[in-house]
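Presented below are the structures under discussion, each in the form of structure tokens.
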Structure P
Amino acid sequence: MEHKIVMAGFGGQGIMVMGRLLAYAAMEEGKNVSWIPSYGVEQRGGTANCSVVVADEIIAAPIVAEPAYAIIMNRPSLDKFEPKMAEGGQLIINTSIVDREVQRKDLDVLALACNDIALELGDIRYANMVALGAFCKKTGVVKLGTLKESLKKVLSARRQNLVEINQKALEKGYELG
């Protein structure tokens, strides 16, 4: 089975961390993975996206032209990736920022106010983990426990104090997924 995923939003929303965490967790589960980041012109505030492919077999092409799954954290990303989604694809949208409905009727959409949920946990910066937790529950691509444990390896040494709160954000997203 091969899962083609796109994660997209503004720079500073933790898009790359979300992608790296998913890729690392999939590797921990013995799956083949690819992770390709794409930054906009600016870092913080510009657009950023990454594609992740998780597969049981060898990945022939790491480019994700038609994603089956997408985590969309802002409106420009929805505008860009909605038309590219595979028919019947699954879309998780951060409705705290995305101010329009999905136009395509063939997509399975989970709308979550990720920023608002993260603020309830204490900081808006955990919105990405809320979205990733919901993705984990909705798709089963990786196990929640593997994601939570992988945080310790993916977050830098100076960010280890954030492991526990990020784990809580993953759990909250999983619960809502």
Structure Q
Amino acid sequence: MTIGERIRGALVALAPLDPADAPAWERWLNDPVTTRYLYGRRGPPDSVASLPELRSWGRQALADPHLVAFGIEELGAGTVIGNARLQLWAWSRARFSILIGEAAHRGSGQGTEATALVCRYAFERLRLREIVLDVDQRNVPAVRAYLNVGFVPGRGDSMRLRPEGLREVAPKGV
């Protein structure tokens, strides 16, 4: 499933996931710089998903009641720069993942803000009590972003966030 309305921040908006964005997803997943940390220590799959497979994934994500998927748009331009998801688990918990696919938008604070917006949505609207994620520790910008939002390190590559730990994130340069 996805959200019904856009959720605006200062830099980005969370938008309903749209399978029509699959050409951008395909471009992102074909870029080794974009995917270098995406698959963790197990490494990338043998082949990148095709455009029809990615469109199918998008339709399946919209139909999955245990998945909340978000498009991430640059505020103002409306350009899709990434996506995020919450895999809903039992006991009001979820696993979070995010991808800023457009390289020009990395390091700008947009991923940090999108992470904070998704987590706020999860706690306030979905009433989750914990969000977990796995991050390759070599991905220093991602680790820094998660810490800025309030995630705390767990065992190995895991991090977790509870509602009381969520921090307000000030946009860069503001």
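Odds and ends about this structure:
- At a computed 14.4 (mean count of other Cβ atoms within 10 Å over residues 48-55), which of P, Q: Q
- A value of 20, 41, 36, 3 for P(r) over Cα pairs in 10 Å bins from 0, in percent, for residues 8-71 alone, calculated from one of P, Q, originates in structure Q.
- Which of P, Q yields -11500 [helix-only ellipticity at 222 nm (-39500 (n - 2.57) for each DSSP H run of 4 or more, over all residues; to 500), calculated]: P
- With mean count of other Cβ atoms within 10 Å over residues 64-71 derived as 17.9, matching label from P, Q: Q
- When mean count of other Cβ atoms within 10 Å over residues 128-135 is computed for each of P, Q, the largest belongs to: P
Where a number appears in this text, it was derived from the coordinates with a stated rule and is not lab data. Quick caveat: nothing in here was measured; it's all calculated off a predicted structure. Cβ atoms are built from the backbone, for glycine too; each structure is taken alone.
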